[in-house]
Structure 1
Amino acid sequence: MVQSNEPFSKVAVVGAGMVGSTFAYALMINGVARHLALIDHDPERAEGEAMDLEHSLSFLQPVQVEAGGYELCRNADIVVITAGAAQKPGETRLDLTHKNAEIVKSIIPRILEHNPAPILLMVSNPVDVLTYVAVKESGLDPGRVLGSGTVLDSSRFRHLLSQNCAVDVRNVHAYVIGEHGDSEVMVWSRANIAGVPMTELCPVCTQSCMLGAREGINEQVRKAAYEIIRRKSATYWAIGLAVTRIVEAILKDQDSVLTVSALTDGLYGIRDVCLSLPRVVGGQGVKRGLDVLLDIQEEKALVKSGKLIRRHIEAMES
């Protein structure tokens, strides 16, 4: 278990591309870890990113930054995996399954060679399938293997609700569950603003924009990554902060409720897949899930999402 207020917390990042380096930058700015290690198949890229980050140290809380090989995973509390082929315009996250699954299968033994019991945080896409691969390949307790899941999607959902309702996004509480992808489910039945359910707020709200806006918001959340990739080829700022939030919850043992992807076996009748649900995240990784009461349509959509992920796992394994 990662100890609360651990003074020498160490995070290793496998993959120093745009997502990995942006996460490292966000982690440093937020002062979450004291030791940051960058690992990449291109050693010079990792070294360059580490050098660039080191030059900012006079402006930040103390942190040790280094680049190197998998030996840097030794004593890491968390190993964050961002390595893999990036999603291209027109590609879905699930299109990346086979090539990125092979990459993850090659990475996991190299991590465990130097650190037999880390917490593994998967960020590469398709994150749900790859989290499942990491669970099976590592043999670790499933609670110690998690994916970034729909933590970012939930933030996108809250952002759009805050815009439509003209309130501070920090007062919006809403979750996206299921696949981090096209079958994800926006949980409207439990969305609320300052504790007031949307079902009660919308009929008396003076913001007429909410009338019939649900499908539009659902579509914007699902298609957000596609739109960003079409405009600038990749997404990295928001996911960097989302992963930082997960790592902070673990290192500081915060027991935060986050929609991370983890092994699901029986909840809502979904078995042997990794997908996102509200889960308590702390020093042991995923401590427990929350059995959120969904409406009938949401539950059906979640089960459908789980079956889609299972089909891709089976196709990968065949």
Structure 2
Amino acid sequence: MAVRLIYIDVDGEATDITAVTSNYSRSDNVDALGMDFKFDQMANPIDPNFSGMEVAIGGKVVFSNNNKTVFEGIITDLNQSGMSKRSWTAYDFAFYLNKSEEMIQYNDVSADTAIKQLCERQSIPVGDVCSMPTLIKKIYDGQPVSEIIRDIIKQYTDETGNKVRFEVRENKLYVELYKDLILTAEYTPVTGEGSFDVTEYPGEFSMTATMGDMKNKVKVVSSKEKHTQIWATAQDDEHIRQFGLLQKIEKVQDKQAAKANQIAQKILAENDRVRTKQTVKLFGDDSIRSGRSLVFNQPLINLVGTFLIKNCTHSYSNNNHFMVLDLEATANG
């Protein structure tokens, strides 16, 4: 592991601050758009060795590991303890998608085109947007950009059942299908030799299970307030007998009536189960973040199948790189 932290001030001047910083960590979760990055800085205003190493809110940081950039973002928060220790928090450029608002009207354009048009208006670089043919017809009147994107994706998911992840990487927006984000995680020792699959060597482990979010019956109905028509029903009789009736009412627009049965079956498949959450500590792989899935085969700790990464925290300290993952078994995992 060879880490490097570069600070770029508001005038664009870059300074290598690796020597006066430590305890690097970056984390994200599946429900949030961006990633945060934290680090500690030693500072002594009367020691000339620290001259030129000043850091300020609004400046940018670029963090790399083994000569590969793994985080870029803007410093947003400072926590100072005494004269010499400062703890900084930065967020990637998704920060601006959460804070900037937009007004835009769509008249039957595909969901992927709608997102690209929004990005063009906001001057947001686009890395990739997967095909989403669902037609969007809606007016957004001053909502945050991230909420507009999230709502567009929701309309596509409601129509097709396909789950979509959107995030910022390297200052570009990526919109991708979850099913395309199944990865293999590898750790490379400091020597650069003997890389191995980290799922083969799990460290600290814990698990919880709950039926609190289970839905074993789904009714798809009209979203019109004065319309009570039920378009489709899907249910699991065995789970209703075992756990009791746990029903979900899904309201959809009239144009989705023809796909009501498909929508009901998709929602049932996703929610008709006891949900487990496993937390595991692994050797680190910089390509891993929330929204990805890993395949495990560890029957001794009940970690077998495909698991979605709900939360991901990387830590870099003392030449060690570890990651702590909150995992949830996928519907077919």
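All of the numbers you see were taken from the coordinates with simple rules; none came from a lab. These figures come from a predicted structure and were not determined experimentally. Cβ atoms are built from the backbone, for glycine too; each structure is taken alone.
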| request: For structures 1, 2, calculate relative contact order in percent (Cα under 8 Å, 6 or more apart) and state which one comes out highest. | output: 1
| note | For mean projected area of the Cα convex hull in nm², for residues 60-139 alone, structure among 1, 2 ranking highest is 2
| Looking at structures 1, 2, which one was distance in nm of label points 7 Å out along Cα→Cβ at positions 92 and 308 calculated from, given that it came out as 0.6? | 1
| message | Ranked on FRET efficiency 1/(1 + (r/R0)^6) of positions 164 and 204 (r between Cβ atoms, R0 = 35 Å, to 0.05), which label among 1, 2 comes first with the largest value? | response | 1
| said: Say we calculate distance in nm of label points 7 Å out along Cα→Cβ at positions 36 and 148 for every structure; which of 1, 2 gives the highest result? | reply: 2
| field | Structure responsible for 41, 27, 16, with semi-axes √(5λ) of the Cα gyration tensor in Å calculated and labels 1, 2 on offer | value | 2
| task | Have a look at 1, 2 and say which one yields 35, 19, 10 for semi-axes √(5λ) of the Cα gyration tensor in Å, for residues 220-299 alone, as calculated. | result | 2
| field | Structure responsible for -5000, with helix-only ellipticity at 222 nm (-39500 (n - 2.57) for each DSSP H run of 4 or more, over all residues; to 500) calculated and labels 1, 2 on offer | value | 2
| said: Comparing 1, 2, where is Rg/Rh (Cα atoms, Kirkwood Rh), for residues 76-195 alone highest? | reply: 2
